[in-house]
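Please treat every number below as a calculation from the coordinates, not as lab data. Quick caveat: nothing in here was measured; it's all calculated off a predicted structure. Cβ atoms are built from the backbone, for glycine too; each structure is taken alone.
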Structure 1
């Protein structure tokens, strides 16, 4: 089959069904690498510093920067369903939601599902998981785990560990004093240092941070005192004059939560720091700006605690003498809006939500201080780790190993576009799917719940959005109806259908 070509880019035809990893060298290293996989929640690229942006000079990122200086930054890593549980399941299995079966936050990870940690365990790796699991069913394939109940709490969190009864829908487990990010790191380091040095390990260290309510330990409380953060150019985006076809989650929703919880701390599912907060009597533009300032201050203090603990993990590897033979991955399960378009939250296929910031260090093989611009997806990580370890990818894997890409040897037939699908339907964040190329993005907001769990039952009017990312990187102008792009859009629609079919999905 010849590749379809459009506008100077070769689109790789996917030949139906599930895709194998295709790294050229699957040989087993006589000294197989350890793997430290650090995963945060909603820690978006705009807040890492290493991706630039208006917050770069304010971010506390000494240890993320150290990883970037010693490893490779992925500039175009994307999730395939921008919501926590489905994205985490895709990282484990290497497959899309409609393959692994976890479409929404209300779904459970199917017991018995093959995933990368199971494959590594079968090959002799020691396996452990600490922190946020968030897949409802009991973790499988780990020699030891100690995970939060549900989302977990920031302060004095509850842990369920190997051998404990699985709590199902009740908050059961051991309550530990302290801040969650610190405790998870302490547990991970203890396990690593007690592991058998004769066999490699994979340890999954999963933080709750930077998920709402963006809490922080006392040592971070005053690091941004008196700081006024710069605002995104589109913070004051109020209406659909720009062609946007959905409402999203504006910051006013967050401000209302703060106000209600100021009067009753149990009003919402979580407890926010630094209340009371009120915008009563404020003009709407001023009110949005003040909500933004509180949001970013809380968020960056929460993120600074992650960076602090990444440093602790890296120092532990040095103390153990295994840093050179350990693959360190730090990434977020998806992106997040930090006031862009006036939004917070994620879900939608706009860049801030779609992008998964990620840095990978492996001194034996990955050039220090490198950056990779290939389109890499969350479904590729399982195949890549399998490639490094010399094991087979999980049975459901649809991804490809990007080991060669990290060496600067990107295969000629590497993807030039990606397929996305968000399944949960709400009137302000409709169910949608889309395609992103190096330059363009086409989204179809089909707005039908399709019996998905956690969705609103009433459909919304279907719509299309199209963005030229070279001319409009902030996606401020939906130009779907612009005649200039008519031919481009028609080709992208054809390609979107091909991608959906190749990944065994059906477009609605």
Structure 2
């Protein structure tokens, strides 16, 4: 990793040396087509993972057993495209730029740094560099940033595919990404590798891809079931106290190596829960647990609110859009006003329907914006509401670029969100909220069953539960917007 200006520590060098072992000497296939590494925060896992494609690029073209000559093509992804691009620039492009002189960089290196496409190409050929119309060198070894989606990792010709921050991905996402990438990488006769790196988190339970990776990695060692897999895990045993500072020196290599100071760990422990500190830094795996059910909402109220009725045309309609801060899912939920069951006119009923619910968040803007204009979905509603916090803040910034959507945007801050949560809870109890059993109603019910309130009198829906809360948060926002729309003030729900 000298090219990145960061010589490897002993534990990083061990992972690189083993992960890059070959079956039969230089030029032969890799001994492992999958290399999995689970470590604590600040271990340098991203630098390690991004250093592998850079090193492989400098090996030059690969000649396959068929005689076909292929240049190196690598791909890097993480919890979302924005995060993957940020780390690629910080830990791959800029360190290499600092290491090379301008005379070395200009003739051989070409970077594409647009938000929609990020890549680095290196031309190692001993000839005047030829440049293709898109700016790439015609003999370049290339690494690109891809989104963590089926189409993103399915690209043809990847000799290296790196996954960073695997802890954010669900088991279903892992299966999807594996099914997309493995067949195309198998075309290279053992010369393609997948590297997956991550730390442990509070939600790294049996529902996550990381837990599956751990279980298969451990089995590969204890049962010999891991042909073609190299597995590294730096975590503490179950019987070790994570709050004992001696544990830190024994089980957390960045501390012993001088990369992180003990005072820094003490400060972080003071600001984090013991459980979060133990998971993030020392790899303490959360115990297997079932989702707690019906602690905040009651199952009877929820069941009573179910309906098959469709939302009527011509009434006030809103969209609540919510993105999970842990990257598990996003949801778009509509709410519309309808007469209540008794035909009363003084108070409307809010009819809620989940219109879209998918893993992660990269799809949300496309669902709301079609080629720079509002999508058909947005055209049909009066208001769009997003909570102005975390990922929602970034989404608002994107939607404000579309004037026709910006005019419809409502946002909530902490006080408004608290009000919205109280109102949604009350609406279910008072039978002024219905939810439609449509395509995504199971995800909505799962979120409602797992819903918990944050501590304190001014509670909100708790995000840190095992089931992503985006369907229930989206519904809460959409109903709140019905009561805040200017043309609807006299019939406000709350």
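1, 2: which one has distance in nm of label points 7 Å out along Cα→Cβ at positions 355 and 371, as calculated, at 1.0? Checking each candidate, the match is 1. In terms of relative contact order in percent (Cα under 8 Å, 6 or more apart), the structure with the greatest value among 1, 2 is 1. Each of 1, 2 could give FRET efficiency 1/(1 + (r/R0)^6) of positions 411 and 459 (r between Cβ atoms, R0 = 41 Å, to 0.05), but the derived value 1.00 comes from 2. Given a computed value of -8000 for helix-only ellipticity at 222 nm (-39500 (n - 2.57) for each DSSP H run of 4 or more, over all residues; to 500), which structure among 1, 2 does it belong to? The read-out comes from structure 1. Where does the value -0.36 come from, among 1, 2, when log10 I(q)/I(0) by the Debye sum over Cα atoms at q = 0.07 Å⁻¹ is the thing being computed? Of the options listed, only 1 reproduces it. Given that Kirkwood radius over Cα pairs in Å, for residues 211-418 alone, derived from a single structure, equals 20.2, which label among 1, 2 identifies that structure? Matching structure: 1.
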